[in-house]
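No value in this document is a laboratory result; all are computed from the given coordinates. Computed from a predicted structure; not experimentally measured.
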Structure I
């Protein structure tokens, strides 16, 4: 197997960042079209919602699948196969005549798109080693979060101008272009393939990872950080309208603060990650997240109901997430560098699985105020910090 240990070009890093965002972006870009899909196929809202919820489940399953396969067969071929599956699923959605087939196409599309979440991180770890990989992964995380945040706006514009099926045309074309460039330019980065012993061997690898105190410390830290973020984006639109009594059109303007906060945290991670090390960055980021959510709760208790009173302190918390998440992911992968693909896949599964459960829980506990959401976010932030300090008592991998 060919191996290129040289550093990747900025163009390839940017493309890997886009690949890591492919699954979440294709999942969220359809959000503005859900009411139209419900009307076109004459189904209930809960059935139309399956195009989103089952996509999240498909991404979670995909993250478990691609990691071990990339450890055995190489990063590049598995990445290429995943993107091909994304193209196939997108084309299937374009021509789906029924809601059931559309849901099936979305599952295929999301399963394929999950490949970038796993393999891109493993490639960065292969090339840049344990410490610098945290700095590069912060770029992947920033793009992975920001692109899906912006994708509903793009999806809404496409839907208005060309109809909701145009969303899948764009994803198919974008994925096909990515496929061509990666096939031509991406080197294979896996040095020594790990023998793949089938599903049983894959499960044994996951069991080994879950038995590692260090992996669980970093892994569950990252998972609960994701819960903070996905809980907020799943509930904030409803709170904006029904609690703050603002028109839905204002939501996008205030929401800009959230990706801005995350990008600032990711930039800080890139700038000072090598100097301070993974442990200190995670410790610092988790403190900032708890502070931001606590501030939001305090402001709500004081009776302030302006959107700024909610979005600004949460932007501070998300700033902390931007510092914590790339370093926690890098720390978990570094704990088992021989199984970097499997470790990356299991982290992705923990993040998406916990976030999907939290998003559903937020809808169940909503009581007409922002307090249930903020309390859930605060619990997640505290659990993230507890997981980290229970698993990582000192900077073992820095």
Structure II
């Protein structure tokens, strides 16, 4: 199907139009530990779940720079909604690496939502026609509203060493365990899922190593384009928009509350008059600019190499992860600075800065987002050593 691809500006504008819905339900999502149905519907109406869907299925096949801009805009209203959308984008991209017949099945659902993980949580055994999987996967953001899950399991066969595989499984064949009792990103509903003797046809199974290495274009998705890069740079660029948007939301929230606030037990009748406040706001604004630089550099690298179908160098792969970590580190610095400057009233649950700080902290602790982990990997390779992980 040939049609004009919407511009990034158009897609961001559509998201901006639904921000009031997201803001209205952000506290509900935080309390109930999942996104509100109306939030999901609003994101679907804005086209958010079609950003990584192939164009032949009515999707936008958007570049990663667009994902950064859209996620950052969503996070202005609700970090958990932005995080969930960005998590959906990664397995949706992975689904585009599967055989065309599998894509026909998965993308037959309009605005299909695919949750998943990159961490092995189950064991798989070969059987005639496919594999049988048993296992449990944690931190599955958006599982409540997903149609499919991309799972990672260790395949143990009689004729080869065990190795990890990625598989696509309908959510109807998995059991959700409601164990998402957390301090941050509560609205993402990142519960655990369980498979018990689930059969997966062979065509819906790929070696994880093939996805990590990339590219693995199918007949319909061949040539330069968004499916050409390896998985980790794609996942990194898909994720940073949420933290960038949360940093911007922290500054917006702080400045919105600033008029009329004083600094209790001091001589400042207006917090805005205090030099300390000026330094805090300037520091936060500068760190947001730094986060924006790293997010843009990461996304532009992925998009340029995708468009030109260039092979990836090792230093580019690890720098992609380092850029992701730099965005997260800067966002945490912004949230800490402005959260600390927001006073005692900010601990009330209806004040957004508290939720923003908790959400940013949760992102910082994510194994693949952690700034120190990513910086260490980057420094290790700069020092002439090989990576100590296949996740590059």
Structure III
């Protein structure tokens, strides 16, 4: 095993708790690495006016691979109020640092596996014939275009005159003529052919490599005709290269219904940025929720692996912390896969699966308790105890 350098970006709140636990699990599994800390998050916004300092970008540029914890993000006005007084009214504007990382390094391929662990009390169940209770096995991997669309950041409130004039050339802008320009808020949804081709090909290649029988495009081309339409046309053409993998398509609204009727019918899904975010959270809810939701952000040179949960700062103050570290541990497994340590990744996943199936150690979410400090006394495992259980299996 080649010793690696991995950049650790704990970020905010529970990110500072779950990331060290994941590193403990990696070390117990036999993964050897030099770990380099990098600054990111709310603390650096407040005291520097930048939640993603240039020094962090430089470290990532050098080492390429990172594990990331969680980020606190707040609306524009609230963020401005928390700036150090010496930085206020100087033009600083808060932007999500994880979105900034995706765009700076063009981490355009986001992968979010949503897979059932046997014995997880949070798994989706449904009524079958004769009222029988069924627990379908969910094995869905969502490929989300990560840098464009509604998250591209091209938006205005009270758009500049030249932007407003250009928009008025579109006939459908006529319905907004009665609204004063200063009362308009506009966000764009920009897709490029190159980015669509990359994410769709990545989805088909993943299905081919890991034996998934279908790739489903989840968009809304009957209404959002240009952007969703571009993805659909590219996917339909590319599907011809990947037979016998079946190409399917669903509209995002219908997909949110069907995922709770027949989730076992889906394998690899591919979507634009916003719809990919929505559908991946939906499927994550069927396999245990955010405590099990891992993800990868992959570019041509840099890759960052993170749980999809937020920073939940109130839980970070608990002693002991009660949050489920599985999403962070599984994100670390995705990192191992990416750098070619597939056997080691599977070793850790097997340990996670055994802990979940045994059911002897469960965090408060798995016990369906409310998130309060007292849950540990009531039998819930702390964050560290859950990581200990995985380590014991290893």
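Which one of I, II, III has relative contact order in percent (Cα under 8 Å, 6 or more apart), as calculated from the coordinates, equal to 16? Structure of origin is II.
Suppose you compute helix-only ellipticity at 222 nm (-39500 (n - 2.57) for each DSSP H run of 4 or more, over all residues; to 500) for every structure in I, II, III: which one lands on -16500? Source structure for this number: II. Taking mean projected area of the Cα convex hull in nm² as the criterion, the highest value among I, II, III goes to III.
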